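Quick note: the coordinates plus some simple rules give every number you see, no bench work behind them. A quick note: this is a predicted structure, and the numbers were derived from the prediction, not measured. Cβ atoms are built from the backbone, for glycine too; each structure is taken alone.
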Structure I
Amino acid sequence: MTSFSRFNKTSAFSTILETGIIAIMRANSPDSLLAAAEALQAGGVLAIEVTLTTPGALRVIEQAVVKFGHEAVFGAGTVLDPESAKAAIQAGAQFIVCPTLNLKTIELCKRYSVPVLPGAYTPTEILTAWEAGADMVKLFPADIGGPAYLRAVKAPLPQVSIAPTGGVELNNARDFIRAGADALGIGSSLVNNTLLEAGDFAAITEQARRFREAVDAGCQEAG
């Protein structure tokens, strides 16, 4: 395994902010995930989260960091505790994403200067995560409430960087950005087992391009 990530924290987080998309890759097998990462990169999506529910996820992250170097950033998702976060960071993960709010995981990531995106939903959870040092808060599940809920949350908490995740589709990506999202966590509507099993990486590239276009359009409209 590699030592702690050599990718600068600021650079890794800047990639997420600049592209506005975190592609969430989960699969029954890790075999095709590196090829999928290449397809995403070709479509302009440069921040890729490999969920720890994928068999061999840490090995995939380790290989991806070596293969792509500074051309893309790779993080670990579905991180539930600081022990898992540390294992992922040791494998080379350049950011950590959690489905829930675990303060000790945030503390661990701050200790190793790795960006962390804890999951939260209510305003109280979101502010707690932010005050604990989250670099961005993962609004999850975002399909409950949608862009209107995000807009309502951002009104009293404009200082909090938020990445809605869960239910983000091509037809609502623009709306989430216009509602105040700083980035979008996109899963099966971008990379899914059907495409992976078919080896249809061209479709993944095309979908990545379309999501980038939607995010860029939303940013222009939001001013």
Structure II
Amino acid sequence: MKKTTQLYEGKAKKVFLTDDADLVIQEFKDDATAFNNKKKGSIAEKGVVNNAISCKLFTLLEAAGIRTHLVEKLSPREMLCRHLDIIKVEVVVRNIAAGSLVKRYGFVEGTQLEKPIVELYLKNDDLDDPLMNESHAVALGVASLEELGVLKSRAEAINGVLRGFFAERKLKLVDFKLEFGRNNNEILLGDEISPDTCRFWDLDTNEKLDKDRFRFDLGGVEDAYSEVQRRVLGQN
């Protein structure tokens, strides 16, 4: 597979066209950002870790019948993916109160929610990715009501698969962000699933093992990412 023109560069990844119009190569970077790009830095080997974790989790979801953009892992930092028309909606699933849920609504951090909360955000960096509802999304033309229903139900199904998987590895899946895209009239899961896009807490100690360590200068960022990788991949 030949990598050709760079199609896109985001905060954490680059995407390249290939000699197959339906396939792209997603390359993971070590760059780290937080608070909608207001804080910037880097995390050593983050791209390698996130690629490995994402490939494992996408493969897990595919086996559970949830279609993703992953075709195969190409290298430590690259995955071959189906080309998606990204839907400008970020879907966030929350199982435990943390982050903006605490700030906006006054939940006590760590509160186990009776039922997962599914939120929709407009994918727009210039507007700081604002929270929105279905009516906003339809009015903005980013998705139809039918598509939004698919996104939400798919997110709930993904949550069901991942919570059990992580619990077996002594990790709490606190919350996580998903992105989807259209490919030949089918909606597929895209982007990544990693400590960049999820909050992971140790099941026994509640130690944070995700990008919050970078956000809030808690230290041990690389060790936290590596620990998640070790547990996800079943490494000793």
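Structures I, II were shown, and mean count of other Cβ atoms within 10 Å over residues 113-120 at 25.2 was computed from I.
If FRET efficiency 1/(1 + (r/R0)^6) of positions 89 and 105 (r between Cβ atoms, R0 = 25 Å, to 0.05) computes to 1.00, which of I, II did it come from? Comparing all candidates, it corresponds to I. Ranked by percent of Cα pairs over 23 Å apart, structures I, II are topped by II, which has the highest value.
Taking distance in nm of label points 7 Å out along Cα→Cβ at positions 169 and 193 as the quantity of interest, name the structure among I, II where it is greatest.
Values: I: 2.0; II: 1.0.
With respect to distance in nm of label points 7 Å out along Cα→Cβ at positions 169 and 193, the highest-scoring structure among I, II is I.
Thinking only about relative contact order in percent (Cα under 8 Å, 6 or more apart), which of I, II has the largest value? Kindly include the intermediate steps, with their values, before the conclusion.
Numbers: I: 22; II: 18.
Checked I, II; max of relative contact order in percent (Cα under 8 Å, 6 or more apart) sits with I.
Structures I, II were shown, and mean count of other Cβ atoms within 10 Å over residues 129-136 at 20.2 was computed from I.
For which of I, II does percent of Cα pairs over 14 Å apart, for residues 73-136 alone, calculated from the coordinates, equal 45? Of the options listed, only I reproduces it.
Can you say which of I, II returns -13500 when helix-only ellipticity at 222 nm (-39500 (n - 2.57) for each DSSP H run of 4 or more, over all residues; to 500) is computed?
Values: I: -13500; II: -9500.
Answer by label: I.
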